[in-house]
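Dropping the structures in below, format is structure tokens.
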Structure P
Amino acid sequence: MKIVMLARNAELYTHKRLKEAAEAAGHQLDIINTLRCYMNIVSHRPEVYYNGEKLPHYDAVIPRIGASVTFYGLAVLRQFEMMGVYPLNESVAIGRSRDKLRSLQILAREGLGLPNTTFAYDPKQTDELMRISGDAPLVIKLLEGTQGIGVVLADSNRSAKSVVEAFRGANVNILVQEFIKEAGGSDIRALVVGGKVVATMKRSGAEGEFRSNLHRGGSAQTVKITAEERSTAVRAAKAMGLNVCGVDMLRSERGPVVMEVNSSPGLEGIEKATGIDVAGKIIKLIENAPVRAKSKTKTKGTG
């Protein structure tokens, strides 16, 4: 098979591992910079060009699109889909996952456990938002934040109100969520590949840090998850329409609650913590995927 990966940095652990796994299985995998692609959008013969040359036909595309280039990256991915290239994750599904508010609405519609979350446009509604979310501590998140950036823990109602009013006064969209105290600053990352949980790890925040992101100094270790947590991860991936994703959950008194579904999960932390060849499982999924010229969700809008 000929596989193309859309990624801006070929030297990242995840990208090198996927290339190694593909080549070990006898496939060709080319990594191209998403932002250097350009497209000829024309009926019947859509094309993608890269560094001045028309790209050859590929059997599959692995989108590793950074959050900061989501708009353009999805445009390039859609072009590949129009050309009949099998996408590991489809553009519509990635778009859903990148919209924090929309993804929570989809998960809520499917009845999955979520932290109590509120959203409003008018900063004058701050008191009502906090009343619905519950008393402090509260977690305040920028809709556009990634890797723990733009996430604030407000310890008191007064500080929560100040943060909300400051963000909304600056016309920044935010979510206000309850703080799951019993999680103890740790979360569960379940890596779902092809509708199955293939690896799990527990991430714990650094000393004095409530965010468990490994990019922020957190640590990871293998963990055994419950049947309910496994089911939650699989259902979350299915609801978002993602073939490969990382489902982040907190252990609450009422069961697992989903914090985020990541459509471009990093593999370094989970492979090193578990010793599982996740990259190989992803390549195996591509090998077994039906070859088709149509994306499953191309006519389903953005819902």
Structure Q
Amino acid sequence: MDITLRQVKYFVAVAETGKLVTAAKLVNISPSSITEAVKELESITGVSLITRHRRGVNLTFEGFRFLQHCRDILSSVTAAEYDLKNSKSHLSGELTIGVTFTIAGYFLASLMSRFNRAFPLMKTKFMEYNRPDIERLILEEKMDLAILLVSNVNNDQLNSKLLVSSPRKLWMSMNHPFFQKKNISLEDVSQVPYIQLLVDEADTSHMKYWHKYNASPQVLFNTESVEAVRSMVAIGSGVTILSDMVYRPWSLEGKRIESRELVNQIPSMDVGLIWNKKIPPTPCAEAFIDFCLMEYSPGRPLSNHPLP
């Protein structure tokens, strides 16, 4: 039996939602059908891809590796679809794109690889800045557009378009007391040491929902390094709340990190495009916007970010 695109799509949905029922709703099929698709993949590959628990499913190590290939498959199909449907693939010119640190490290590479295959004649230049500087450069017409956390943008001179909403979850080590706890709240989290990420205004955006629930974290360590956060959480020094976009199940030391939903309603981290509202996008910029909107069309699972 050969692996089908349908099975790949269903497996990615399961991997990225962590729940069979939620994945089934995302791809518009029954839970039994999506369960059967995963079983078929496990039978074809000869390995276990997921493990079930009372809150949903986790990927095995083999499942995590297989997920990377599945994302590449879906991305290639999308790029091929775009190339066939659009005559803009022969566009030439230059495009200047701003990105923030998180986008550069955890979102950009895979997207640009696919875009460059679809538009081989276009030259893209990337500029990494913080959000305020990116907004200023776009308004000064020194940058065509940008990919950043649009959940942090509040500027009526800019157009914005959402691409991906990445849920924020609690990260903990496998031996943390919360690991055995069924329902975890921000109030619970406020009682234990917390590792605070600072990059891309994370500390500012996080405090908004902390204040909403009249709670505050016991910050043990502030850092601009996601890998430092990951390592400190993995060894049990503290917990953190970060988005699925930057989640990896293992630290650099090879220790497992668990990701859990909180009972509180935590806002997602939203990735999107921004450009100058007063200036029509250049043909190259318009092609990039169209490509991104097709790549992250509504109802399609995230195509390039490892999740639990």
If percent of Cα pairs over 27 Å apart is computed to be 47, which of P, Q is the source? Q
When relative contact order in percent (Cα under 8 Å, 6 or more apart) is calculated for each of the structures P, Q, which structure yields the highest value? Q
For 1.00 (FRET efficiency 1/(1 + (r/R0)^6) of positions 116 and 188 (r between Cβ atoms, R0 = 41 Å, to 0.05), calculated) the corresponding structure among P, Q: P
Identify which of structures P, Q gives the largest calculated value of FRET efficiency 1/(1 + (r/R0)^6) of positions 60 and 196 (r between Cβ atoms, R0 = 35 Å, to 0.05). P
Entry that produces -9500 once helix-only ellipticity at 222 nm (-39500 (n - 2.57) for each DSSP H run of 4 or more, over all residues; to 500) is calculated, selected from P, Q: P
Out of P, Q, which structure matches 17.0 when mean count of other Cβ atoms within 10 Å over residues 28-35 is calculated? P
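Taken together, the values in this text are just the output of simple stated rules run on the coordinates, not laboratory data. This is a predicted model, so every value here is computed, not measured. Cβ atoms are built from the backbone, for glycine too; each structure is taken alone.
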